[in-house]
Structure P
């Protein structure tokens, strides 16, 4: 492919850059959206900045069995975010004092324009690092008819974790509470340490991208810690198989690296944006009608699972965030000088509509990533069986009873499987009995 024939959109360039990547398409797609969200940090918002503004930070979690390409996408995102370094050392004793109560101490310099959290960290270290991640930008705004340069500060951090279990090893409840606060981007977050005083984070914002397995999700949700707050904010992107198999990882072509460089440059330009986005009149009317009139009707939800009730209760927030991300992903940004950047701040009707269609894709299978504790002791076994039958090795055939029991004999008895679990899945329309075996409902012959 000639450089002049590269895909015209940034999304297309991302897909071409990862065209040899075996990861599921849905993982690759949402990796792109995370790349844009992490680049925007807390510098772009919707609504009144002084009263509950909404920022485009997101928490997509890639969920799949081991070997389904979560890490490939996460690594690709992190590699681009790490490309951009501060021109001058920013972190100093004066500028990055992380607490109000502690004396100034020497702090490690933050080299990245977009700070990335360590893969393995303690909760206290995480809070401290975020407090040290202050970034400042000068934005040109029109105030009372006169253009003025206004300084803007924020503490933005992002995660790119191949396995989110590394973050939840200790103080799980504290970690989850911190993730909820950082997602909501309130004006400040305070943490009282034992013996070290109070750590203050001013203007926090967190983007969280990670991978995990259904088994880990099940173990975490057993504690009921993530059930409401985190599950309503996160996007659980589930996939059962890679899009193809490849024995050896090939060297990427010059054209693929050219696409990557286009993305690196777009991310750099995004780091210069600071200001409010708004919807066009048509887009605003579309979202208003959708949320106030259509939501709540039987057909409005792409997935009726009760496990997603908390997520759908906040669907309007997710839709606005996705619309902001999609708008900024293809922005034409004109740099006029050190402080002046020209960019279109109006989100169109087409982008608003597309944001709902984009979210609908992972919503269809999002429930497969979540297994809640409940009064039915066989529910989790049933969910595990559904994931087992969705395995690419089995999903196009009917498995006899003895094959299923051999796989789950450590989790239920023969009678429990035959008389309760499999009938429950059939009754709820999840599986069917065909050709002396069981398969997912709706599987093609």
Structure Q
């Protein structure tokens, strides 16, 4: 650990806390207490969701005991790595019981609970604790002895409180930033939908069309814009890499083909000739348990030419003299078309479907080819900008947790708030054995 102020001490948690205390034996077993299961603790802010209330006699045995101001720390994977911890507050009758996968730490008086909670949320502490975990994969736990022997930088209580207050203020800012960032994906989604809605209605290029003296779009059915509409293969596919790659529902993503998860099947040349995808084909999801996915399109471009496609997909092959593939793919994602598809596809059986006849009957606008080109240009330009915004959002979302951790690191080095010489000195819970050159007091357990 890095240098800490001379007024601080480096003490083992066992000297500062009682770990896994028990409720008093004479506490009436009929006393209502809060019951806190593992999922009730938020991994970001440590808040405990509304717990259930149970009589103590139901949860006395086989559960962790804790009280208001005790610190709960999840010891099992993956909750420990995710920082699941909390300061217990507002418990029924000040008492609680909960998952045995929590450690409960009760300060003996020299440790502010929220200071301890922040310490346990440090990434550096969690990384060290992960190295000490024991048990089978998926059920690994932090040993109690590791926790007891963990050393925590301990400033005077008054400074601990100042640190907690400062952390609350600073991390409150990052929490607000996280909340604002959380709105951006929905705003991006709404903006995409608004652009497509304007394109579908003709409003997106209305002035451009007038200035170029082009006719207004007429309405036609989708089938009239296609030279072919076909179902994919029912042949079983494998991930062994043998045969021809077959595109499936997971490969249809946001109007594009995702080649990251391919499966394969062998085909005779005659069979493959019917299934081989061409540049400008559009794949449509025809059946799924989620109605949001039914009718979703993906445009076939260079990387997917020559691949086959599975039976839960329908291939549309546009007549390029009548409709640009990129224009049709955009139209099929517009809110107006999505509403029609989802309404027709809904089923009480739990599996939602759309068939080739229903797709062919969809009414869509038919602008001139020149206007289709302009619509595609405007939509793709706007979407490219939105993709850049989404990328910056993702970068900021990744940086915020790192910022929180950097603030915590400064706090436990004594660099977040100034030391006050008038603070009452740290009361050691054991006898100091040395004061090394780095200025830290080390203590050993009594």
Structure R
């Protein structure tokens, strides 16, 4: 079964210098990607983590467009050699229990990139951080960042507490916040903006021995809606005959009643999803349920003088289309390009460090709008595609993560009134400061 407290790999901690070109807070996919690319470019980079790897994390499903960043990082051969199940498609089950035909990525793009993986995040994240270290980044996994040091509104370093109890200040030209949903700088600078349309919560757990499909369908992500679209489940196959199963729904609906356990809520919703309940009928469940609430947010400003946000520290949308790891990798790659430019010119302004983020936000908005459509009452993707079959390729573009390609936005132009209009509390790419 999945280890929620995996045994960390013993390691000697390298010397922590007094200053670096780049200090990265957090060694998850976004942070390790930034560190790998900047270190490979000859930039003196350190990653500060408070806990060693591997460690438990949800978000196990990759989407095909991860391929290109993973290729540039040089980790594809390790993934090919891993025990991670290969993922060729995503499949949806409607609220009426109709099992739709899978979206096979290869049918959309007959390229090696159309096969991806379902990963155990502890192992996957360790693979990425080790790769960053091999590229030349210094990795400290005993360092708790207490604060970011500012001088005249410019980030110039961090205050760090080490596991041995000592405290040090590390100077830096660039501070990269890759602290995930804890969003270290976003919270301290008051930059967090919640998405008022996506006040959701999730409960997830793990099973062993559930029904698995055969052949290329064995590693598919399955998204199953419950009756009345009050909630939905993910079903993600993992190694060792384990499956990750999670339920997402409106906060008030899932957690509105007091003194109801997460296990009871999960079972209540599972009873409303006959297709998934059948798949799990012969499985052994894990004895722990994990929860997260109100997880949809974004930043009003993603770069400043000497600092930049990446990955979940930049924002998080929703788990339905498995975009989290892809956006972590992509933002890390794009931010690293801006940091390299800044180091070459010795210009660590918000404009240079954030020179990638308008493009990035536009891609994020494609995922966000598709999530809005998924949750819109009465909307059916099947019905929409029957009326606009020419848009099927655009839909798959977003499902695979090809959200930066020109023309993808045509999908939402065709949807027209299906999506509710933006209100004053919602922020789109053109409205934010970078």
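A short reminder: the numbers here are calculations on the coordinates, not readings from a lab. Keep in mind that what you see is a predicted model, and the values were worked out from it rather than measured. Cβ atoms are built from the backbone, for glycine too; each structure is taken alone.
Of structures P, Q, R, the largest value of distance in nm of label points 7 Å out along Cα→Cβ at positions 145 and 401 belongs to P. Once Kirkwood radius over Cα pairs in Å, for residues 137-312 alone is evaluated on every structure in P, Q, R, the highest one turns out to be Q.
Computed over structures P, Q, R, distance in nm of label points 7 Å out along Cα→Cβ at positions 17 and 409 reaches its largest value in P. When volume of the Cα convex hull per residue in Å³ is worked out for each of P, Q, R, structure Q gives the greatest result.
Across the set P, Q, R, distance in nm of label points 7 Å out along Cα→Cβ at positions 185 and 249 reaches its highest value in structure R.
Check the numbers for distance in nm of label points 7 Å out along Cα→Cβ at positions 273 and 289 across P, Q, R and tell me which is largest.
Q
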